[in-house]
Each structure stands twice: as structure tokens, then as C-alpha cells.
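**Student:** So, here come the structures, one by one.
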Structure P
Amino acid sequence: MWTFSDLIIPLIISGILIYGLYRGVDVFNIFIKGAKQGIGISLKIVGPLVALITSVGMFKASGGLDVICNALEPIGKLLFLPTELIPLAILRPISGSGALVIFENILKDFGPDSFIGRIASVMQGSTETTFYTIAVYYGATKIIKTRYTLVASLTADIVGFIVSGISVYFLLGI
């Protein structure tokens, strides 16, 4: 049985095609131009992306992540964040793939219905890969002055980390 959610993407694509034909637009050529622009943008963001991935790998391999996790452990306890979640909180703004690996390990070790698993799930869903997003989008658009973007984004991430621990503690219990 088909549901509306199964049909939403085909309906949107069909709607775009029908609207384009109605307006007399050469939909296929516009699609090809957009694909060419997408490839160009992909080539522009390769440099910042490689630099970000390399720096994350160096940070983890150097032991810097372990040092920071140990230093932040007392603060984590105050905010109802178990020690096992501190690496996730540190890597989430930097690397989505690195945070996903840590998240998967947390779920494998503790289970998705555990207190730690629930906080990790809320953390993953309520925060962003800030540095990656800024590097990719600002690199693609050649914006140099980011102004308050980094500060606002990291503040939102920190609030997401804090609230994830507190909300799971008070809403779902230990």
C-alpha cells in the first residue's frame, strides 16, 4: 500500500516538471546547467574539505581529544553529561563522520535505550557540524568575513549539548 510519504518526492519532481512545461521552460537544459554548476561548486570546496578532514585526523591521532576530554570531565558531570559523551560533544561541531563513528560506538557499547544512548541520540539530532558547514558554504561562496557566524553557531552547539543531557535526565530519567 502506498502512503503519501512514499509519493512526496515523485510528486514534487512531477510538479516541477509540469510547472516548467507550463511556463515554456526547457527543463532538461536548465537541469544540465544546474548539474554543471554543482560540479564546479564541488571542485571549489574540495580544498577546505580536505584540510578539515586532515586536521580532524591529526587531532585525534595526536591524543589532543583525550586531553580535552579529561579536562572537561568535571564540567560534563555538572551538566548531566556522562564522560563517554564528551568526545561526541567535542567532535560533533568539527566532523560529522568522526562524530558518527563515536555515536555508533556509544550505541553499540551502551545501547540506544540507555541513558548514555539517549543523550547521544539527542545530541546528534540537535547539533550541527559547525566548522564543516562554515568551511564548505563560505568556501563555495568565497565569503571571507564570517563575522559572528562561528560564535553564534558554537553557542547553539553548546546549548544543544547542555540541553540534551538535562532534557534526557528530566524527561526520561536515568
Structure Q
Amino acid sequence: MTLPPHPTHPSAAALATLLGEHLSAQQGLLATAESCTGGGIATAVTDIAGSSGWFERGFVTYSNLAKTEMLGVPPSTLAQFGAVSEAVARAMAIGALAHSTATLSVAVTGVAGPGGGSAEKPVGTVCFGYALRTGVTITRRCCFAGDRAAVRAQSVQTALAGLIALATGQALA
């Protein structure tokens, strides 16, 4: 679900508030594993009063070494697929659950720009991983337009919207 910046799309604050309502009602706990968003999802969540009741922890794993050491992402997965891949996003999400007591996690890794893109993974490419304690994992790859700030903002919104969909039993669009 791609949410480009637009006045009619819910803000990160509105999405985080809604997510918190759903997780609180379910007694669910969230963990985040972030690379290109640099903690932006955790910031949006912890800006909400009462989030300590449903936000368990956040990992900012910008380097490959951090992804391996903090989340248990296999170096072979990084070598085979690259840091910006659905395979790494999945491993990050699973690692966030393994290293927390959360019931639901999201992971984000991507190329926010302005440099670092390639023909295969242009600037704006962002991969998301979601994991549930039940063993369900979902990944998706999006390509966002705009500058670094826009790519990061869209990534935060997309991550939160995906978490809401999972928390409410809906399929990711």
C-alpha cells in the first residue's frame, strides 16, 4: 500500500494512534526494526501518549553489521540478496520478534537517496517485512517518488498502514 504525501492521506500520527488503539484492545505489543527510516516508525509510535502500553522496543540497524548482531540476520542472506531486499526485511522482522516480547513486528530497509540507487534498486526502493508471533510473515517491495525526506515519510506511513491491516486481520493492499 503506497501512501504518497497527500493532504487526504492519514498522517503518521493518525496511523500510529489507530494502531495503538487496535494493539491495546488486543493486548498486542509492537517491535520495529528500521534501517532507512532511522527510527521514524518508533518516533511516530512513541509520540502517542500511552504507547508504552503497546510499543515494546525498536531497533535501528542501519549497517549490515547491526542487522546481523542485533537482529540475527544471516550474513549469507545479506550477501545473496543485499540489504535492500524482501529477504533481509523478512529476516529483520523475524529477528525483532526473536529479540523481544512483541507479538507483531515491522522491518524496513531501503534506498532513501539521493544516492545509493542502482538500476535494480533505484532510489525510492523500500522493502518491508512484517512478522507475527503466530509464525506468519509477509514482505512487500515499494518504490516511492520524491526526495530523501519524502521517501522516508512514505515508508513510515506504509509501515504503519500495514501494521494496522495485520492488527485488524485485513490483507495488505
Structure R
Amino acid sequence: MQRKGTLRDFIEQIISENPGIHFREIQRKSGAAVGQVEYHIYQLERMEKISIKKDGKLKRYFLLDNTGFNDRKILYFLRNKFARDIIYYLLENESAELSMFLTGRKSRQQNIRQVISDMITQGVLHSESKSSTNYLFLTDPENTMLILKKFRESFLDTMGSNIMSMLE
């Protein structure tokens, strides 16, 4: 990514092209010092150009001009591994039994339950019960697919960065 204009403009561009990006990724992509990035993010938030959503210990950054509220919700969940896996599966299969995603250790199952609950609360998923079995559905699969297509490079970039971090 080529830097154009001021560092603040560049950070704004990074967030625009990578909605839901977290601080360390912004810092890595910008090549700026931590303090500089903190300052410019603070200023962008103060100017109401970005929104911040907590994701566990991380903060996720979204440009307010670039995406609507519903799109930001979907992008937020696409940055979470459990949520992303569920979304991908539901895009391919339309629906799934809730129990299908609840595998592994208890702590993992609790995390997945919490993510699913949050996705239902935020309107990204909806649940239906049939014969005492809960099924999950994406609320708006067409829009979810459009968002994935629009920001696909951002997700590929993130996966590449994560792999490189593991190798270093």
C-alpha cells in the first residue's frame, strides 16, 4: 500500500481498505511508531471519522464514511475466527444445526456459544427451532457475500500477515 498525503490520511486509508482492522495491523501497515498511530487514531475518533468496537482485548476500527452500520456488524464478525467459520459455512449451506459448531473443549464451546449469541443479538444470524433442534441461518446472505467480495483483499492480507507473524 502506497502512502499518500499525511500519516493521518494514510491511517484513514488503511482503515478504509481493511474495515475491522486492529491497532497492531494499522501500526504494521503504516510503518509508524506506536505513539504516532495512537495519536492519529485518537484524532480520527475525535473528528468522528472512525468508530471503534471492542473485540475481547482488541479494538477494531471502522471508517464511518465507508460502510453502513449493518455492514460494519458483518465485518466485525468476519474478523473473529469462530464467527467467520460459521458465516462461511452458512454461505455455502444456507443453514446448520447449532450443535454442529459446538465441538472441542468446554471453553471453546463457551466462546462459540457467546459468538453465536452476539451474532443473533446483532441481527447477523437468526435461529429457528424445529423438533427440538436449533438451526442457524444468515439474516442477509446476499449482503454478506457482497461485503466479502468488496473487502476480499483485506481478508487475504490479514491471513497473509498472520501466517508471516507465525513464521517470524
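Just so it is clear, none of the values below were taken in a lab; they were calculated from the coordinates. Being a predicted model, the structure only gives us computed values, none of them experimental. Cβ atoms are built from the backbone, for glycine too; each structure is taken alone.
**Student:** So helix-only ellipticity at 222 nm (-39500 (n - 2.57) for each DSSP H run of 4 or more, over all residues; to 500), computed for just one structure, reads -27000; which one of P, Q, R is that?
**Tutor:** Going label by label, the one that fits is P.
**Student:** Taking 1.28 as the value of Cα Rg over 2.2 N^0.38 Å, for residues 109-148 alone derived from one of the structures shown (P, Q, R), identify that structure.
**Tutor:** The correct label is R.
**Student:** Here is a further query. Can you say which of P, Q, R returns 14.0 when mean count of other Cβ atoms within 10 Å over residues 29-36 is computed?
**Tutor:** Only one of P, Q, R returns 14.0 for mean count of other Cβ atoms within 10 Å over residues 29-36, namely R.
**Student:** Still on this structure: Give the label, chosen from P, Q, R, of the structure having the highest value of relative contact order in percent (Cα under 8 Å, 6 or more apart).
**Tutor:** Sorting by relative contact order in percent (Cα under 8 Å, 6 or more apart) in descending order puts Q first.
**Student:** Which structure, out of P, Q, R, was distance in nm of label points 7 Å out along Cα→Cβ at positions 69 and 85 derived from, given a value of 1.5?
**Tutor:** P
**Student:** Also, I was wondering about something else. Ranked by percent of Cα pairs over 26 Å apart, which of P, Q, R sits at the highest value?
**Tutor:** Largest one: structure P.
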